[in-house]
Structure 1
Amino acid sequence: MEQRLTRREWLATFVKALTALLAFVYGIPALVMLIVPAFRRQKVPWVKVGNASEFTSGEPKAVTLSYQRRDGWVIRTVRSTVYVVSTSDGSLKVLSNICTHASCAVRWERDRKAFFCPCHAGYFDASGKVMEGPPPRPLPEFPHKVEGGVLYVRLESV
């Protein structure tokens with residue numbers, strides 16, 4: 001025995017199928033627009049540190065930088081501190097202020113002419129090399145460049 005659909009049943013089935021198709025066609029791009037930004041990797045920007053001529057003294061200079069970073073859908077202002085060191089040959093180094101032992105902030109001590117980590121008494125020389133204490137590695141150096149007399153740094157994970 002063959003069962004036939006009535007016109008009303010056929011129309012209801014057609015409308016449901018059309019609704020499902022439209023939901024799929026319009027839903028996928030909307031879903032992609034919501035999800036993709038969370039997985040998009042942002043390029044690390046070059047952040048302006050200052051005029052290269054400011055960093056000529058033989059002593060490291062702490063500079064606090066402020067820049068915008070995008071995390072998924074959120075854009076926030078990030079602050080980071082770096083030390084700019086003028087070497088004996090006149091070139092510049094940009095060092096992290098984070099100790100390689102326990103991720104504490106280091107500070108420059110004029111008396112000892114060294115970076116000091118107060119957490120476990122770690123010392124680094126002006127070039128970032130470990131002098132004493134538990135730090136396993138020197139202070140990380142950030143990629144940097146001088147363009148038009150202005151120093152820029154890329155604050156990527158090193």
Structure 2
Amino acid sequence: MIEVFIADYRNPLQLDAVVSLLDSYARDPAGGGTPLAEDIKQNLPAALAGRPQMFSVLAFDDGEPIGLVNCIEGFSTFACKPLVNVHDVVVLESHRGQHIVQRMFACVEVEARARGACKLTLEVLSNNEPALRAYARQGFAAFQLDPCFGTALFLQKKM
């Protein structure tokens with residue numbers, strides 16, 4: 001029995017699931033291949049709980065955590081409305097190919113609409129074909145305003 005719901009950051013079992021699933025993702029080659037540092041695991045629950053712009057969607061199968069989507073509310077100046085950035089998407093290898101992502105994204109969309117969001121955004125590695133296919137099935141596409149300027153790129157500068 002698969003359950004999908006918004007995580008309650010005040011619930012220790014759900015917070016443990018968030019940290020455990022995120023650590024699983026970090027260990028995966030698509031997540032960098034390195035486990036989360038112990039201080040991150042310890043500090044993440046309080047950090048999430050202290051940020052009202054954050055929400056997480058969890059998927060459980062018979063009481064065991066199997067999927068996670070972490071989201072951060074941002075703001076679209078062009079639309080003058082909130083947007084929701086999908087920051088992490090995790091499905092344990094044992095449950096991949098079972099449309100867990102589809103169910104979690106449906107929950108994300110409900111929450112995003114409740115927050116008045118104008119769009120969902122996400123970043124994905126260009127060679128992560130399974131994720132690209134899953135996101136395309138959910139209606140995600142490269143962002144473009146004018147074809148002359150190409151599509152948007154996700155860049156970072158570590159601090």
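Which one of 1, 2 has Cα extents along the principal axes in Å, as calculated from the coordinates, equal to 100, 40, 21?
The correct label is 1.
Out of 1, 2, choose the structure whose coordinates give FRET efficiency 1/(1 + (r/R0)^6) of positions 97 and 145 (r between Cβ atoms, R0 = 25 Å, to 0.05) equal to 0.80 when calculated.
1
Using the calculated result -10500 for helix-only ellipticity at 222 nm (-39500 (n - 2.57) for each DSSP H run of 4 or more, over all residues; to 500), pick out the matching structure from 1, 2.
Here the read-out was taken from 2.
Which structure, out of 1, 2, was Rg and Dmax of the Cα atoms in Å, for residues 65-104 alone calculated from, if the result is 14.4, 44?
Derived from the structure labelled 1.
Computed from the coordinates by the stated procedures, all read-outs in this text should not be read as laboratory data. Source: prediction; values computed, not measured. Cβ atoms are built from the backbone, for glycine too; each structure is taken alone.
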